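These are the structures, in structure tokens.
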Structure I
Amino acid sequence: MSTKELKLQLKALAEQIATAKNECKNYQREHGGWDGGHYRTIELLKYDYRHTHIAYCQLRGRKYEEIERHCGDNNHPNWTHVKEIMDAHQEKAAEAVCLGA
């Protein structure tokens, strides 16, 4: 139950990232320069996608080393955010099991 919701959330975030990148490229073509607002939006979406992806994979039993193999020493995820995502979806799964019993 919970992993399906996370998978749908990941797909939605991926679509939003692609749309934001296209909007940024169109803005650059039309205005001959870049706008920091577009880049900030893209970075926030990518941040959410990365942490949701880590939570999704760990809920499915993967280790962090299997998820991000080439992650540098200075590029660690925000483990508090990952845990919050995992806890929220584990609670939803537990509620669904209780209601289904």
Structure II
Amino acid sequence: MVKIRVLREACCAQDDQLGPLETTCELVANATLSDLASAIVGSRFLQYSSSHTSLVGYVGERAVVALFSSCYLPGRNPEFVVSPTELVSTVVGDRPIEFRFMPCV
């Protein structure tokens, strides 16, 4: 098993005070980035708001995946910056993946 530390930005001031901003995902040793994205989405750990509907996952300063709110953007699939078939152990390793909101345009 591989344990991945997942961090996220708060979507509002109340979330910053009440919501957990860190969790851990446990995956099989040969899990892919797609598996990690599915586990994170399935955990419902990420929080969104009407003005913050997308989060980008970074490993260090490298963007690896964008995830979208199922409430505000139903049916929108993850967008991978690196191949979704890359192994989590290669892309993430022992570092955390940190989700930050996409800049508003």
Structure III
Amino acid sequence: MTYTELERAAYISGNTVLADAYAALERAETLEETLDAGGIDVSLDLSPQIDDIQAKAIKDNCPDYEAYKQFFFACFAHLDAHYPCPEVTSDYDQSVIFDAIEKGDIK
């Protein structure tokens, strides 16, 4: 997803702080691209800032996030099949759990 899409999703969900952060990240990325095009090398590693912003937004919106995350991974641990790296925020990965529950494919 692009920062614009993430900004829109955050705004729709009511998290205006996260939406503003994504807008700022979009502006920073655009500035970096403009400077690079002009021959000015500016390397911005925004990954840590993005992770911090997302972690804070999750914690603010769902104080029990870590407990839910642990439950999610425990669900995958109980599936009969090996699943290498589930993502808590993936709709597909969530559907794997729901499908397994419906089929009874749980240890």
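None of the figures in this text is laboratory data; all of them are computed from the coordinates on show. Because the structure is a prediction, the values reported are computed rather than measured.
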> If mean projected area of the Cα convex hull in nm² comes out at 8.0 when worked out from the coordinates, which of I, II, III was used?
Replying inline: I
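I have -5000 for helix-only ellipticity at 222 nm (-39500 (n - 2.57) for each DSSP H run of 4 or more, over all residues; to 500), calculated from one of the structures I, II, III. Which structure is it?
II
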